[in-house]
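There are structures below to look over.
What follows is calculated from the coordinates using simple rules that are stated; it is not laboratory data. Quantities reported herein were computed from a predicted structural model and do not represent experimental measurements. Cβ atoms are built from the backbone, for glycine too; each structure is taken alone.
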Structure P
Amino acid sequence: MAGGAAAVVALALLSIAFGSTVIPLHDVLRAIAGALGLGDGQGSGPVASIVVELRLPRTILAVLVGAGLGIVGALLQTVTRNDLADPFLFGLSSGAAAGAVSVITVFGDRLGIWTLPVAAFSGGILAALVVLGLVSRIHSQGPERLILGGLAVSFLFTALTNYLVFAGDQRAAHSVLFWTMGGLGLARWDNIGLALVGTASVGGFALRSHRSLDALLAGESTAESLGVPVARLRWSTFLVSAFATALLVAVAGVIGFVGLMIPHLSRRLAGELQFRLILACAVFGAVIVLASDLLARTLLPPQELPIGIVTSSLGAVFVVWMLLRPRQER
């Protein structure tokens, strides 16, 4: 955890320093100190504006998105007892992306700068409600039904997104690419509050419910005998995860595989018990997204790659690594 926290600080400083214009680290620190009212008062000018108004919000958003997606992945894997569970398997991210793409290609910018975040949030919540409505009509409501329902909804909203791309304004392809592959370029001081609310809500829920989640690790029957309302815990977890994912996708687009990779990597260091696992997922999720965003901005200058390309590449390597490991190490 100490190493992960140090990596977050180091990557955050590198993320602020590197970009289309490289800013020396001492100028970065001076600009941040000036924004906080500290230092010698020289933290002003064009360099300070780039640091404080552009790169610092982006870095904070990367930390929040990484931490939030990591925690969501850990919660979903715990309550479904499925190692492949993540926000994308349940259609949450697909619904949010479909909402954003519908605005770009069909409905237009009717609410100003808040149109895209509102549409993405609405799409994510709609996907969650469809999954819950679908599964509630099935007599057996175990975790496997929830996964199948989420997978079906994910395919449905992905197909809707693809239809909107081809049927709508073809000139909006670049914006559509952002929402379907993720990016942190829309980070501003006035919208990172959405990501903060999403991450804080799912993190607070996870830490408050960590003992009930620990009991669930021993099996549903054991958890019920200990007084844990398993069905209610599962639905509450799914709803909170849907709310947080919708808010995160609303400002950062679809960033894949973070919620899948981070819980597995964190368990090897923090163990299965949820309190330490949740903290580890928050720290190492932030590390992965910060590092991925730094690579996305520096691999192909002066262009910026969608961060989803980097995280999907890492996710593919991770899944292959999991498959090739001996069974007893999984």
Structure Q
Amino acid sequence: MLATSISLAVLAFALAWPVPVVLSHAKWPSRAPATALLLWQSIALAGGLSMIGSLLCFGLIPFGDDLVSATAALVRSFIERPLVSSVEVIHLVSLCGGVLLGIHLVLNLILTVAQTQRQRQRHRQLVQLLSSPLPNQPHTRLLDHAVPVAYCLPGTYHSVTVFSAGLVQLLDTDELQAVIEHEKAHLTQRHYIVLMAFDAWRSSLPWFPTATRAQRQVGTLVEMLADDYARRLVDDRTLATAIALVAVGGEESARGSVDIDSLRLLENRDSAGPSDAQLEARVARLLDGHPPLSVAARLVVAVVGLAFLAVPTVLLLLPGVTSLA
């Protein structure tokens, strides 16, 4: 159990710092956003499982040689009393820490889901009051506002896509179609579920830099996935132009201020932050013309992601299953 606890702690450290840092600086995710998104999810799940598992294994050392038998012995000790006399404070602290961390993560996820649902419901009510249906576009609402805006609101029975009058006036037919397809992808591919999970992770561990880094990277990958969906119907330059126009559309003479070829997207904005970097990355990948990642490379990444999940699962469960067998 001690060896298992140490191994899980080492894996948790690797997935909490060096692995996310290396991945966030890699260039290949823009060429395979779906694969990269799966890898980020594997890192998050495996990292959380390793952290909790390491604490639990160390705390259960006095009760047995594997997680399954030690957990059963702990339950019997509570029923029969007294607890094992050899249990030291450090083991109890580790055990309580693992249990509390697991409960904290689960409760925070539930709270995030509940809060998001309430906010969406209120938002939908406001949209219904302040907008009108867009002709020939079911479940689409038009806001009478000059600032170009486009976003989707997931719902229980049907989702709603919201556009502003400023967006419709700013974009031509092909560019508007690109934006519509982009927002449709967010809904059909359920991107909001992935984003909600990473929002919950970040809010659970606000002091954890990797959680914030992962949330930003996943947000960018989700936007790239939606861009790829739109690229099926419009060419890359049209989509890139639409993205840049929406980014600077609140300014006067927006179409004349966008220099797509030189990617001067950030220069047209008052400030440069994470959202600006995301927009620049999206436009750059559309104009650079880099081919998608090869099937072999994507397969290697998928295997690595599965390995991240398999290692803590095997370390935690295999000894106990083997002993039972």
Structure R
Amino acid sequence: MTNTHVAIGIDIGGSHIICGAVDLEINQLISGTCFEAKVDNKASADVILNSWVGAIRNTMDVVGKDQIAGIGFAMPGPFDYAKGIALFERVEKYLNLYGVHVDNEIRTRLGLPAVMPVRFINDATAFAIAEAWIGVGKGIHRIIALTLGTGFGSAFIAGGIPVLEDDTVPKMGCVWHLPFQEGIADDYFSTRWFEKSYFKLGGRQVNGVKEISELFDTDKVARQLFIEYGSNMGDFLAPWIKKFDAGHIVIGGNITGAFDKFGSYLRQSLTNHHIHSGVSLSVLKENAAIIGSARLVDDNFFAKVEPLLSKM
């Protein structure tokens, strides 16, 4: 890292990019540096990369390019986080980036000096890093972080560092791929479960969890789905919370907008399993992945995380 202490953090979503600058000396997002842009994830590689670069350049222009120590990306998978190469396939987004060396493309398009670090990490892990650093999990040794949305993101954090491989966590240090009922966890704790289940039981198509949430008080199918969602999540997580000895569970993502509809059932399920770990919503919200990815620019922190990247 250079003698400056400002890092750009970037959250790549399925249809958007959000950038912001973080002051690593005071551990704070810098006001007025956040920019968001829509991205067509089915566009050509060139169009996608130019969309990303445009948003990044907006943040850089505010901060001043010569004041930036480096750039961190919170990137969905599949992605080679160690080498900065996109491996998107079978995920219906960013398919035209497959095999593209994003690190090189970003450097070239922004004209970055060779010594400036450009680093990548899984988006759910970036969220977890931020929450453990300055969010809900600050001061708690072991936390499990969940991001609930189009997918079921998760990360296990001990002492501020992701845990990917020991006998207290699942393979890859996340839970989306683990068996649950008739499929895997991602099938049951993502937006598509709500949409498919409501169509099956309610007989009509809905668009997103928010629409179902608005029916909670008047529609018994909607109410049933939220009860099932929270209860199932508690049952699924309980063995891993015990195994990891997590002191707290922090939850983010779009589905948390309906937490008041399922949170009590999640907590009750955990209580039924004799688990009394705290459960809280993210305080950093959409800024968490920006802050967590920006922290990668801190060389001391990155030295602890770098050996894990090839295992994500």
Computing Rg and Dmax of the Cα atoms in Å, for residues 23-78 alone for each of P, Q, R, the value 18.0, 54 comes from structure Q
Answer label among P, Q, R for the case where mean count of other Cβ atoms within 10 Å over residues 151-158, calculated from the coordinates, equals 13.1:
Q
The value 24.8 for mean count of other Cβ atoms within 10 Å over residues 119-126 was derived from one model only; which of P, Q, R is it?
P
Which structure, out of P, Q, R, was Rg/Rh (Cα atoms, Kirkwood Rh), for residues 31-198 alone calculated from, if the result is 1.23?
Q
